[in-house]
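S.K.: Multiple structures are listed underneath, in structure tokens.
Values quoted throughout were computed directly from the atomic coordinates according to the rules given, and no laboratory measurement underlies them. Fair warning: this is a prediction, and the values are worked out from it, not measured in the lab. Cβ atoms are built from the backbone, for glycine too; each structure is taken alone.
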Structure I
Amino acid sequence: MAKIVGIDDNSILLEMGVEIGDEILGFNGEPMEDILDYDYYDGQNEFTINMLSKQGDKVDLEIEKLDTETMGVTLDDSVCLTPIHCKNKCAFCFVDQLPKGLRDTLYVKDDDYRLSFVCGNFVTLTNVYEHELQRIVKYHLSPLYISIHAISEDILIKLLRNPESLKTQQKIKFLAENGIKMHTQIVMCKGYNDGEELQRTMNALYMLYPQVATLAVVPVGLTEYRDEVTKLAQIDKETALATIKQIDEFNKHVGHTFAYCSDEFYVKAGIEVPNYEYYGEFDQIENGIGLCRVFMDGIKEGLKKVEKSDKKATIGLITGQSFKGYLKKAVEMINEKYPNVEFKIYDIINNFFGKTITVAGLITGKDIVDQVKDPPKDIIIPATMLREFTDTMLDGMSVKELEKKLGTKVHVNHGPEDLIRIVGDIK
């Protein structure tokens, strides 16, 4: 149930005598689970809302409304989507590889089909059963983002360590047959789900195309804090090259781009990422698929709007080891418009998680402070280094704290055009 804590003046429920303090028990005789129930029925024309008045009386209200009308109430926090926790013991789980002492939220292992729909989180479906599957179909929670990792049962058990993972393919098939669109991913672990197993997995998933719309392959990330129950190795240059070639051949065979390698594969392979058109709608950009291309093309397009300037400045740019090559190319393009601006690129080595972690999004404030010596008066960091909607880095250091420790102004860059703007604004 959910308590009503606010009612709009033009609310249908207000007209029917509902008051603040009354509670919604459910809809059409089914109990209310979370905010998704309310959102679903708020979009329907006719339904029954099961209420409990603050006086303790149960009431069933028959609702008839237009598509443009809403129930118009605010509910208490009991309906918020509290994350459903993961039941897997994945050999490659990044949360299990975190050091102690970080903020509590980083240790939460969610595996929540609702957050997959709302936020684009990848889930394994190992804690999704008949009730949840039917709910996904009823509410048409589409698209979903599904981690499949492998098809062969022995490999699934080794990687996910959960027998329920053997039913994932069956669940995906059920969702596909019921009109749910899915974007899938494989976390590649060398010697487990690469090569022949990758081919089997691509073949199996493509049989469900177009409902299974895309497949992303990302390399396993290994910190210095992982256990050694299952031995895993970094994706090396040879494996990266072989995987890119294998996926290119698969896409050529099916006649379009279905499977994608993450940008990290191209960095490891030492080759350029594909062109902009290759990535289609960039459905998996949050998964590191096409980020480098969007950045480089964004710099190129953004500079078309900039007049050449003789301004002078020295600017520091913070990045991870993986992206330094692309950032250097971006600097070369920016210097065509700002030839007197000197850029100092600091490609930070990740001592916090381990040197094998090379992406900018996992750089901590401490590593920046330890490695950036005698910085210029202005430094730019990417927004990916900060927790979403905050100014805090993974180790809890805020942007203001970073500024104080470095003795410099820290600018947060939210994309290629924003980077160009910041460069232009710095005096």
Structure II
Amino acid sequence: MPRPDDRKPNELRPCRIQPDFVGTADGSCLIETGGTRVICTASVEEGVPPFLKGKGLGWLTAEYAMLPASTGRRKQRDGLKKDGRGVEISRLIGRALRQAVDRRFLGERTITIDCDVLEADGGTRTASITGGFVALCCAVDKLIKSGKIKESPIVHQIAAVSAGIVSDVPCLDLCYLEDSAAQTDMNFVMDETGAFIELQGTGEGRAFSRAELNQILALGEKGIDELHARQRKALGERAAVIAPRRTLVIASNNAHKIREISTMVEDRMRVVSMAEAGFTGEIDENGETFEENAAIKARAVAKATGYCALGDDSGLSVDALDGAPGVHSARYCGHHGDDKANNDLLIANMADVAAEDRTAEFVCAMALSLPNGEVKTVRGTCPGVITFAPRGSGGFGYDPYFEYLSGETFAEMAQEEKNQISHRAHAMQLMLPYLEEL
């Protein structure tokens, strides 16, 4: 069966996306798919609906409308009573595009996507989602360039397309003539991983088989892949706002610690020190636990820099000393950062402790703070004993006096080995799932 526009069954209609179509909008585009033309705009407003106030989350919503002459026969404008179809499609667009955004990185502001249909020739809702995503990216790029946010909240690329069965033939991207006569009509909303966000399907003329469903699914996936490519081409350099590698600021300027954490994080994130992120303030670590101090540091750095921040508070807990040095490990001797004085005091305080009673553990509490103030905290430990004399030339702090279960002190271990078994390594393993969610 020839299609009205002589396309192959698996072929999209000609698609053109023109960004920045509306100069007064924060983000916009005109999307044309065959005879369907939709203006999509994104407007950014400070503040969120009442149910989100104070939660550190942004919001995204959408409005859809067909202009009076969009169908050739004048359509009544929406008045006090909204068109039911328009309300349903508005909600669909909002649901779909919210899946593109990690609202924790948007701040307490609202983005409204408006989709106005100039001409309708089938697929207006799918074109609105595909074009709405481009308008969203343009608005986010403007937010970043204006300094209102540091990193893009966009975590997924979203597009939508229709497919169906017309005269017993599975076809992609139905025009109006095909849609009105389709035996089966389906709409797909998908992200770049191939995951479904919304799947609408109806056997309008007849029921469809599982085999036919599989054929329609394959067509939808093919169409989405092609639309993703067209979105990126239209955005050009602004496509960089789509799922960027995030920056993680380590709430420390300790080169040893930063190098150790960077190795553990690998290439998941761009890791920088506080100084590299521009943070030069002092942090008052006045918590009574490792977890409290880690969270204090992470929150302070995230708030000041606008990036995700990882704070940790590490220390040595010796059983014979009732958990000391504990949270005071770095300043055990009375002032901060003097490794020799700290070690000398430790060994002096343990002078009368027998070998079998010299058990201890290194503790690391790690806190991840997002720019919106949300914090996740984990704790890692590493068991060992305190030696009578230092061994090894590596490491730092109490490492020469801390003997692991293997019989080596931390100062005798290769860095790679220490990174696998240390308290910080254990904490990082617990933290990685939170980092991978970003």
Structure III
Amino acid sequence: MTSPTGPAVPQHNSLSAADSEPAKLGIMEGCPPPADKIVRVADGSARTFPKMRWAYSNMRQLAPTKAVSRGPGPAFELPRAEQDLTGVKATTMDGKPTTFGAMIAETYADGICVLHRGRVVFERYYGALSPEKQHICMSVTKSFIGTLAEMLADEGAIDPASPVTRYVPELKASAFGDATVRQVMDMTTGIKYTEVYTDPNSDIVAYRLAGAAMRDSNYDGPQSFYDYLPTLPKQGEHDVQFTYKTVNTEVLGWILRRASGASLSDLLSERVWSKLGAEQDGHFLVDSVGTEGAGGGLNVTLRDLARFGECMRQGGAFNGRQIVAERAVASVAGGGDPARFAPAGYATLPGWSYRSQWWVSHNEHGAYMARGVHGQSIYVDPKAEMVIARFASFPIAGNVANDPITLPCFMAVARALMA
């Protein structure tokens, strides 16, 4: 549904945020829970609304994971200067008045944390989330992987101009056989692969099945990410346009493992997580052979997500040290080519681009984002000195469903804080 002034939120008939609270519905309560209140990964209920409101904050109870250690040091205490931002006014992309507080409810936030100049000015939790619990990042995970790639590129450990097969010769006969690392980083590869979340026949389903640790006993397809990625054929040419395909990130994760000699969990821990002063370990969902889901498997706490966003906002510096190379952050924030992004047809993101697994607005604030289905996000606004970390369980997967409300509200809060 589109209005004359811009794209509107697609309609859904789900329970409201208040009425879909897991505790209110009794989801996973009882010893044992009633059969209709149980959540499992294998039967798909962990991805089905409203049960996903519980699942997204409890993935370690449902599937195997590998820890991202925070290390032995103390947590970096985020200073606080709290204020009530719920009344900040905004206008949605289809011209309707709203407020920051209304956006939180309408887009099913599970948690939202706003930092201004490094201070927590607003922090709220809903659903099954609490400050000490990790929530699945979905495709926000990709931005962590892209940042690690930029760090290794800055150090010369990987060469973005090199062919993928320099690091992963197993992909020679696949669509990635003549692609470069940079094309994988920026998702400008030509691959025969579809990612339509509402289509049960889309390739995203085959990808998820291959990467699942637990499946139906009748499944006879690829048994791991390593088995699945070499099967992907080429379609079209590389380096022509941006097309969002999660398999690029899985290939990038494979490249990082080969180049560093470490698992993604250990690499993220060593290079970033143990230096941030994170409050909690993170954890990756893994496939049947223990390989991390680079495209969407990371789980972290809300404040730790905000810490990472603040590190990026400060040019990679945080907790008294330079964690991410300044050149790596500049490469991300500078963005990619909007002309290659435009054909992808994102109505809510005009003029944007994609660079190293980050979404770059090119707006007057120089804002850029990590984004995941159902409303996960890190929003970095350098001009406003603001970071917004957000977890959610919006009933519709694609962010076109909540962008028309969230993005104007993020900008409204930025302007309010600047004022």
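S.K.: A value of -0.22, -0.79, -1.37 was computed for log10 I(q)/I(0) by the Debye sum over Cα atoms at q = 0.06, 0.11, 0.14 Å⁻¹; which of I, II, III is the source structure? Before the final figure, lay out each step's value.
M.R.: Values: I: -0.33, -0.98, -1.26; II: -0.39, -0.85, -1.14; III: -0.22, -0.79, -1.37.
Among I, II, III, the structure yielding -0.22, -0.79, -1.37 for log10 I(q)/I(0) by the Debye sum over Cα atoms at q = 0.06, 0.11, 0.14 Å⁻¹ is III.
S.K.: Upon calculation of mean count of other Cβ atoms within 10 Å over residues 103-110 from the atomic coordinates, which of the structures I, II, III produces 23.4? Walk me through the numbers before you get to the answer.
M.R.: Values: I: 11.4; II: 19.8; III: 23.4.
Structure of origin is III.
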